[in-house]
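What follows is calculated from the coordinates using simple rules that are stated; it is not laboratory data. Treat the numbers as computed from the prediction; the structure is a model and nothing was measured. Cβ atoms are built from the backbone, for glycine too; each structure is taken alone.
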Structure I
Amino acid sequence: MLDSLLNSLEYRKIDLSLERIVSVLEQFNNPHLHYPIVHVAGTNGKGSVCAYLASILSEAGYRVGLYTSPHLVDWSERISINKKPISTEDLTKLVSEIIDLTIPLTIPLTQFEVITAAGWLYFARNFVDIAVIEVGLGGRLDATNVVPNPLVTVITSISLDHIQLLGSTLADIAREKAGIIKAHSPVVVGQLPLQAAEVIQQRATELDSNISWIAPAIELNGLCQWQDIIYQLPLNGEVQLQNSALAIATSKILIEKKWQISDRTIIQGIASTDWPGRLQWLNWQGRSILIDGAHNPASAQALRSYVEKLNKPLHWIVGILASKDHRQILSNLLRPGDRLSLVPIPDNPTAELQELNNLAQIICPELEQVEIYEDLFLALEQANWQERLIIVTGSLYLVGYFLSDQLTQS
C-alpha cells in the first residue's frame, strides 16, 4: 500500500521549488513551525552528522525527531523519533492524508515533497522537543527549507554532485547549499574548497549569521579529540573525524542556547550512533564484506582512502546510477591490480554496464579483471573471497538492495 502510493508519484520529476510544500503545510496548520530544528546540508556527510546529533540529543533526554534521505531498505527509515522509525501503518496514513488533500487543491507534490510533509506532520503530532532535518537536494529550494529560524544550520561539505540541477561549479553548488542559512541563525561549516567557502562566508555575512569553521577532530591513541571532548568513534573512515566534530560543535552552540547537554552526553551519544550502509562491515554467507554507498567522486575518494590503509588486494562490485559522474567515480576507486565486477541497480536507472566496462579499462588498463553480471548476488557468488577484500559500492540504492536481501535471509 505505502509503496504503491509513493510510486504513483515517482513519474513527477524533480522540480526544486518551495511553493507547493508551503501551500500544503499551510493546510495542516504549519506543523514545521511547532518545534525547533537543526538543519543540515552538504554534498557528503550530512546523514552521519544528523545521526550523531539526534543520538546526542536523545541521550540528553529530549524527544528528538530525525528526518533523513534516501532510505536504504524501507521508507520508514527516513522518519524516526528517538531512533525508532515511524511504523509503516502510520506513514501510510500520513501519506494518504497528504495526497488526498492535494488532489482537490491541484497541488502536484513530488514524491520527496510528500514524504517530507509526512515528516513535518509526524513530528508535530508526536510533540518532539527538537527535530534534526537533513536536506534532500541542494538546500535553497529543497522541500525541507521552510523554517525561517532554525536553531543552527550546518553545511558539512561541498563537492561536485547533481550538477544537472545545482550547477556545474563549486560556487554554483555552494550558493544552493547556502540557501539554508537564515538571518541571525548560527552556521556551522566543515572544511570546504576555497571557491565554495567564499560563497558560504559571503551569504552568512549578508544575513548577519555567525559562522563557525570547524576543523576535524584529531586521532589520539585510538580515540578522537575535538577541543576538550575525547570520544570513541563508532563509524569508520577518516571523514568521520570531520563529521563528528561538526556534530560536537553544533551541540556546543545548543548548550549556549540553554539546551541541557553535558560533555558526557555528547560522548555517549556519539558512541551509540548507528548509520548503516557507509563503510559498514558485514558477513555474507559467513564471509566478511565491506559495503559503502559512495555515489559521487568525493565519497568514492574517501572510500578508496579507507581501503588503502587495509593493505589488501581489492575486488570492487560496483553499480552506478545513470545520472552520476561515472568517469570520476571509477577514477577515484580503481588502481592497478584491482578486480571489478559491474552490476545493475534493481528498479533504478543504472549506467549502461558495457559502457562502464569500457570506461574502467580506459581509466585503469592495469585492472586484473573486469566482468559484467546481471545481478549483485551472482557477482558475489563468483568473487574470489580467499584472496581479496570484497567491496560493494557505487550507489546507496545498490547497498540498500544488498541490505534488503540480508533482512530477508535473517
Structure II
Amino acid sequence: MASFSYVVIDKKGKESKGAMEAINEEKVNRSLRAAGYIPISIVPQNVFTKDINVSIGNPIKARDLSAFCRQFCSILSAGVSITTSLHMLEEQTEKKVMKQAITSVRENVERGETLADAMRRQGKVFPPILINMVEAGETSGSLEGSLERSAIHFEKEAKLKALMKKAMIYPTVVACVAVLVIIIMLSYVIPKFLTMFSQMNVEMPLPTRMVIAMSEFMQHKWYVVILVVTVVILAIKGFQTLPNGERLFAHMALRIPLFGKLKKKNACARLARTLSTLTRSGISLIDAVEITARTMENVELKQILLNAKEEVARGIPLSLPLKESGIFPPMIYQMISIGEETGNLEDMLDCVADYFEEEVEMGTESLTTILEPLIIVFLALIVGFLVISIMLPMVTVYKGIDSM
C-alpha cells in the first residue's frame, strides 16, 4: 500500500494534517469523509515527504498482536461494543506504544470511523494483514471470526520467528566468544612471551612471526581494526539500502549454504499461512497475494509475489507464476494448483503451511546440531594455531640444548 499525506477540516472548521496508508487516493478520501472530515488535499508521500518513524526494532511483536486479537475477540464475543472493548483493552495493555495506538483507535471509532480505518491511521503498529482482516470482518459481520483467525496467524508467525532466532543464537554467541578469545590472546597473553622470545638467539618460525606481528599491531594500532570494521559494516549497510544491493543480499540469503534452505522454508510457511488466513476471511485472491507480498522480508520473494498478483489479475492461476519463478519448492505450487482446480484452496494452503512450519522446526534442530561441532572445531583451530605459534620457538630451543 502507498502512503498519503492529507490536510482536512473537521466539523468545527479546524484544519489538521495527517498521514494514512491506502491503496489509492480515492480510498483515503472515502475514509476521511466517512470519519466526518472534509479533505482539502491528499498527496502521495515520497522519500523526502514520508513521515519518519525512528525506533529500535519493531516495538509491536507478533505475540503482542496475537494477544490483542485474542482479547479483543473474547470481549466482543461477550456482547460488548467495539468502543467499550477498546477501552478495556486500553486499560489492560502494558506496552506504551500499543496503549497509545488503542486509545487513538477508540477515539477515531467514537468519531464515526470504521475500526479498520482507525487502525490504518496508526502507521506500522497494526500490520496490513490485520487491518484487511478487520475490514473484511466488518463488511461481512464476522469481526470476531476475523480476529480469531488473525490471532492464530500471529501465534504461528511468532513461533516461526522464535525458531529462526534459535537457529542464529548459538553460532552468533560462539563467534563473539571466538573473537573475544583472539583479542585477549593477541593483546595480553602473547605480549608476555615477547620478552622471552627476544632473548632467544634463534630464528623465529613463520607462524610465530605472524602471531607476533598481529600482536604488536593489536597493541599499537587497535584503532585501525575498529575503524576498518566500522567502515566495512557501514559500507555493507549502505549498499544494502540501494535497490541493487537489496536485491543482491536477498538473492544471496536464499542460497547461502545451510541457512538458505531454512529461510526459504520459513518464507513458504509464511506465504501459505498468510494467504490462507486472508482468503478464508473473504478477501479476494488478488488482494490477498498483494498483502502477502508486503509481509515478505526478502525483496526477491516480494517482487515474485507482486508479479504473480498481476498474472492472477489477468486470469492466470497463481500456481503458474510461482512455478515459473524457480524459487519455490514444487510442493507450494503443486498444492496451490490442486486447490485451484478443486476449489479448496484454503485447505491446501493450510496443509502447506503446517508442512513447512514442521520443516522449519526440524531444520532448526538439524542446523544447530551441524553447527555446534563445526564452530567448536573452528574455534579450536584458531586457538590451537596461536598456542602452537608460541610453543614452536621453545621447541626449537629445547632441540638446540639436546643437541649440545
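Structure notes:
- For Kirkwood radius over Cα pairs in Å computed as 22.0, the structure of I, II it came from: I
- When FRET efficiency 1/(1 + (r/R0)^6) of positions 291 and 387 (r between Cβ atoms, R0 = 30 Å, to 0.05) is computed for each of I, II, the largest belongs to: I
- Mean projected area of the Cα convex hull in nm², for residues 139-218 alone - structure with the largest value, from I, II: II
- Test item: distance in nm of label points 7 Å out along Cα→Cβ at positions 227 and 259 calculated as 2.9, pick one of I, II: II
- Computed -24500 for helix-only ellipticity at 222 nm (-39500 (n - 2.57) for each DSSP H run of 4 or more, over all residues; to 500) - originating structure among I, II: II
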